[in-house]
Structure I
Amino acid sequence: MIEKIKEYVELKSKQKQITEELSILRDDILSFMEKVYQLEMDIESYHVKVVPLERRVYDDEALFKSLPDESLWRLMSKADISKINGLLKLNIIKDELLIGSYEIKKVTNLQISKK
């Protein structure tokens, strides 16, 4: 069992190192794409695509105040974006009710595929 524990700890350490390296590489690639004013580019045998996204980050307290019925809040119990989107799609709540209960966060998705 001790061998499994040692291997687990070693793999977790490697995972952390790989995650850090990926983050640095991602930042470098995004910086390059920004400098050349490109959202999509083919580089040798790779296709690089930058996808800018906007995500809503909800404030639990503001969201609770904006909902017309407390039973809706019980369905969520916290600001869960997938549940909120479901309620919006089913027209149970209107988008106008949510104004002021969230902030828009800009996120950039990096997609790289081999041709």
Structure II
Amino acid sequence: MDRDSEKIAWEFDESNPAVTKAIEMLCEGAHSMTPARTVGICGQAPSDLGRDFLKFLTMHLDSIGVNPDKVVETLLSVKEIETELIEVIKRNNKDPVKIAKELGITEDNSKYLLKKFASAV
């Protein structure tokens, strides 16, 4: 689907459950490869779709790119979200099963978060 098409762009929604599930599956597949692959996203969606979508992206992606006018705002939000995720990891004693349950993610994704924030916990 061409999200920039004037004819069908109104039908496209990056926060649609099917889209977020596809992103989640792609990230888990990429992170489980040997060597692991990094995954990023750029464009309007990370900064325009709200905090819940940004939290979803922070839990799954290695990098997030945004338009210049949203850089500072998005960085501050990501830092706040990362602090919350680190607290979840600490509160659950680095147990991937407990982390997955609290965040509503897979155990593989919680293991990715443990690696991502290893230096902070």
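Any read-out appearing in this document is the output of simple, stated calculations on the displayed coordinates, not a laboratory observation. A quick note: this is a predicted structure, and the numbers were derived from the prediction, not measured. Cβ atoms are built from the backbone, for glycine too; each structure is taken alone.
Here FRET efficiency 1/(1 + (r/R0)^6) of positions 34 and 66 (r between Cβ atoms, R0 = 35 Å, to 0.05) was derived from just one of the structures I, II, and that gives 0.50; the source is I.
On distance in nm of label points 7 Å out along Cα→Cβ at positions 18 and 50, which of the structures labelled I, II is highest? Going through I, II one by one, distance in nm of label points 7 Å out along Cα→Cβ at positions 18 and 50 is largest in I.
For structures I, II, which has the highest computed value of Kirkwood radius over Cα pairs in Å?
Values: I: 18.1; II: 15.3.
Biggest value here belongs to I.
Quick check on the output: 35 is relative contact order in percent (Cα under 8 Å, 6 or more apart), derived from one of I, II. Which one produced it? This figure was derived from I. Structures I, II were shown, and log10 I(q)/I(0) by the Debye sum over Cα atoms at q = 0.15, 0.25, 0.28 Å⁻¹, for residues 42-89 alone at -0.50, -0.96, -1.11 was computed from I.
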